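Below, each structure is written out as structure tokens.
Since every read-out is calculated from the coordinates, none of them should be taken as a lab result. Since the model is a prediction, treat every value here as computed from it, not as a measurement. Cβ atoms are built from the backbone, for glycine too; each structure is taken alone.
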Structure P
Amino acid sequence: MAIAPGNTSVKIHLNGSILDERDARISPLDRGFLFGDGVYELLRAFDGHLVGLDAHARRLARSLELARIRGFDASQLGAIARSLLAANDLRDGVVYLQVTRGAGTVRSHVPTEPLTPTVFAMATRAEPISSLVAPQEIAAVVAEDMRWRLCEIKTLSLMGNILHLLDADARGAAESILVRDGFVGEGAYSNMAMVRDGVLVTTPIAEDPPILQGTARADLLAAARRAGVPSEVRRVRTEELALADELMITSSRRFVSAVTRLDGQPVRDGRTGPVTRRLFEQMRDDIAAAMQASSAPSHPCRVP
């Protein structure tokens, strides 16, 4: 992590304390460093409002349960995020938190002693909600998914994802849409959706191939209901991607991005489609409404 100019250190959270990044110390025997043995969450803040906090906390709790990491309460996510934003004088930002199984006294695949989880979090500056004018447009490629099968765990072990992204970058794209056995799963860092004949279609989370339970994916489906866009959750065959009227990806950092090129070819006219734009605007407006509701006083004064 880089130290900001002017000798001002970034403030981070480490094991219950807020401290300067340059003062942080983590054991080289930490299992996150040795094995990628941990889980993480990332959430977005607009003017201090943490988008989808409850959903992120639930997913973190689920990842910890599936990874069998004990000793950290996922409900602390909000308090840690708010303290980090305040410590770094941020209102608009991205908060990243990771929990590893902890550090032992020896390197062993199976821990030989009870461990205390290592909890690290950081906050970085990001654009305000006023900058969300239109979906970002990106190029993507289709690739056979070479990652492990437990994709519902938001694990630190992202080598497979990174290799897919490196390959996409070499091909002039920003994301890989991953497939297994002829069916579409998700992106290397996102969930995928498409539009066919005016219907939003996204892949199920619990079938093969399994996908991450994306909070932005859930928000997209909720936005579709509010915007009056019909939606369908079903398995998607790889060949359907080339027939889509619109393609999009969702993530906590980007919300909705339009995939305008796939494997070097334009998706329809190569521009953001009307349904993608409509859903982007609905999600942005939903966030703005949540921000306004969270800032309203709990007990407003009554005027006689």
Structure Q
Amino acid sequence: MPKRSKWQSLPTEAINPRSIAIDQASAEEIAELMLKEDRRIIKAVQREKERIVIAADLITEAFGKGGRLVFVGAGTSGRLGVLEAAEMPPTFSTPAQLVQAVMAGGREAFFKSREGVEDNFEEGGRAVRRLRLSSKDVLVGISASGMTQFVRGALTRARRAGVKIVFVTCWPGSELQTFVDVIIAPEVGPEVIAGSTRLKAGTATKMVLNMLTTISMVHIGKTYGNLMVDVQTGSEQRRSRARNIITTVTGLDYDAAGLLLGRAKWNVKAAIVMEKTGDTYAKALARIRRAGNLVRRAIGEDAFPRSARG
């Protein structure tokens, strides 16, 4: 009897019966087919909501203890982790070390695929060891197939260090459920192109990672209402965004908002507190610290009047 590959039974490698004739389809037909398949992603992620919430709470708790969040992956999964980590500093003014990403093959592999690096279990462990993780940290391993050896090596090393582990995969049957703290496994079904996990699996993974970081960032005070009050203001676009936030919260016009931000050294949170309380810049910063970095708590006001809510 011929020996089966361990990959053959994985849902990420399955043949999708709905796209078998894709090579005979028009562009419009392929687009419609892909849209229909992508509608399955929302339901798959919805079924994982409870585990996403548990994982997000673990990350929030880690941040509160001075811990870090680290994504580990290979290929598409690795790139999604790198992208998520890279977006945190400009969006939420987080220090670079707070949310990090490790990708099999290193920086070069982000732009150009390096075949075989994902199969190196030992290198995954070494990559995590170099980060000197501790029990304060959370590691999120990302592997659509659930089989990536680089990620498994990283998880094994992290477990020895007492790190909290979240595993994001599209293989609900992964035996790692008993090894990690939380497994998030949206069952998206076979891809339009068999085995191309940059498609539905990649989209589902991106959604999950977005939720993990967004929930935890909101809970550590990186927003006021739904406003990005910790945004970095190093570009013209972001300075405009900062002014718009100030006009929304304080009622000042655009020019006055710019003057206030200038006095607040372009710290949006400080500017809001200064305008609402009459504090100096230094006193505003102290007030924000005492409030646990939460603007709402610092000024005791809602970001939007009830009439502005949908």
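Computed values, structure above
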read-out	value
When distance in nm of label points 7 Å out along Cα→Cβ at positions 93 and 149 is computed for each of P, Q, the largest belongs to	Q
Label whose coordinates, when FRET efficiency 1/(1 + (r/R0)^6) of positions 101 and 173 (r between Cβ atoms, R0 = 41 Å, to 0.05) is calculated, return 0.95 (choices P, Q)	Q
Identity of the structure behind -15500 (criterion: helix-only ellipticity at 222 nm (-39500 (n - 2.57) for each DSSP H run of 4 or more, over all residues; to 500), calculated), options P, Q	Q
Which of P, Q leads on mean projected area of the Cα convex hull in nm², largest value	Q
